[in-house]
Structure 1
């Protein structure tokens, strides 16, 4: 009887994304980031921390869950880790990218006259605060040239309130030698419209600062959908 030849082993299926990473990197080199969709740029970030896996579905899910690139970068570490398939290392990597972005933006405004770099200041505040789930109240301390000398979060509150202590703000301004302030806080609701309590609190800070010849240039309210300026709204000129 003729000896039966063994059947050839079934060829392993090649993953459909094989070569995708190299093709994407090649496109990036050739065409630059302007030719990329948001999910493709996010894929490039995920390549560095998630090897040998198709990360396109994950990138699209992240953008969907958090409402875009800004939302992904601004998401908390815990919320990122809760996304199935991401993992702790990848979540930390994304937050590191977010921190780098913040530092680049603040470096672009620090020790420069802020009143002539207003849009850069707005961009920085948006990256730093817009996607926080609790209210953060921060103060930007300026010198006589209106240059940023310190940026400090004074209070972290609840989803709709952060306690503010005008005397503490003024005391800190004196410690730093600041002669002007810009107040900034976020509205996690997404609506930057100032509330009555926002206006009242701003009035109290302005009065405490004026008593020591410290000027409050503005109070900015930052949200996912944009920002509001109390000065632009005519709400900063309080009678004493």
Structure 2
């Protein structure tokens, strides 16, 4: 079963896909006005869902191979790349419906798809900007500026000290940075969380389950990692209602 918090996190994306799909279904662009209403709505909603999924893959690739690019360059590249698989999908549907698409028609179709892709990319940028502003309000610059670009808009789940370094666990991955645990904890003071061990700080909302081993509690977080609870902090966490 999918955790409730994961479903809630996905709701804005699902709502956006359905909203944009419904909007395009009402407009009926690019010859889709010939479809009956239920079919037209399903056509555009599924297409938007496919495009959004393709966008996730493209974004992951750009995060890995073009992390040094500016935000503007990455978003432009994303809009151009996402339009390719969506164009192929649309062309395939048109061919199955009996249309004969030549190379010139395919390029024209790609341009029309890119226009929509660019619009959705702008919407995605606005949503990401809002999330980034929220992250900056919750996480101090001392920590935020040290994180890789792809993690600066992620939700911090836990902080783990590793010698002189700190591993920051987020819902989008983790990173090892040079900062003291105490300084990092000060940077996330706006988040509801607590120190669970001399080497760990955990966000309360990240805790999925609590188990016990060798007389000590172990917190399993939403990303699957396990954070130990030492006897030093156990009583305080129990009093705070963590378990």
Structure 3
């Protein structure tokens, strides 16, 4: 059994969603088109009715030369934990569970217009992306595409696809370079400072991440946080390929 399989949470609305994602009966499943990894849309039985989710099994991950095989689903979950437990909360509820094709992540599907991307939002909502830009630096996101942002019916922004994160080597590749060289917003810096103790060895968040990532990756995460707090400025693109392909 995977060590990060979720326990059944308590009974508020958010916990009910996590409970359904982690333990709900999979009523139907279909493969999503496109993409280099196998991704499925699943319909789950939940306490309040059917729940739509995105299922990414470990068995469907394509091998990569620069990330350890079979670890992308763990990185997806680690990104959710970091977003959730530090208060960012912009990654949809996500769990690790056994599914029809084996262990993988199950993530709440966000209803959205697929024509809306970062590129269509940045001209009038650019400031709303500063937090996720900092999050991508912190998690060393190697694949922030323009289509990774979803705007729900209430105008809330959600961010998905975090399988290529937390590498020990510098990997930052993103389409969001508009903040390069700018100071981090004060609320973002304060959030990072508040979360720093939770990443110290033996603390709750550090222990959870250490079940999912290797020790070097957790140490590198802590080092990136310390560097951001020492110099709270968005980085400039590096000499390596700094934008993912395709950009959407």
**Item:** Entry that produces -19000 once helix-only ellipticity at 222 nm (-39500 (n - 2.57) for each DSSP H run of 4 or more, over all residues; to 500) is calculated, selected from 1, 2, 3
**Value:** 2
**Request:** Please state which of the structures 1, 2, 3 yields 69, 34, 24 when Cα extents along the principal axes in Å, for residues 87-222 alone is computed from it.
**Result:** 2
**Prompt:** Computing semi-axes √(5λ) of the Cα gyration tensor in Å, for residues 143-182 alone gives 22, 15, 8 for which of 1, 2, 3?
**Reply:** 3
**Asked** Upon calculation of distance in nm of label points 7 Å out along Cα→Cβ at positions 39 and 63 from the atomic coordinates, which of the structures 1, 2, 3 produces 0.6?
**Response** 1
**Item:** Rg/Rh (Cα atoms, Kirkwood Rh) - structure with the largest value, from 1, 2, 3
**Value:** 1
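Read-outs: derived from the displayed coordinates by stated rules, not from any lab. Since this is a predicted model, take the numbers as computed values, not measurements. Cβ atoms are built from the backbone, for glycine too; each structure is taken alone.
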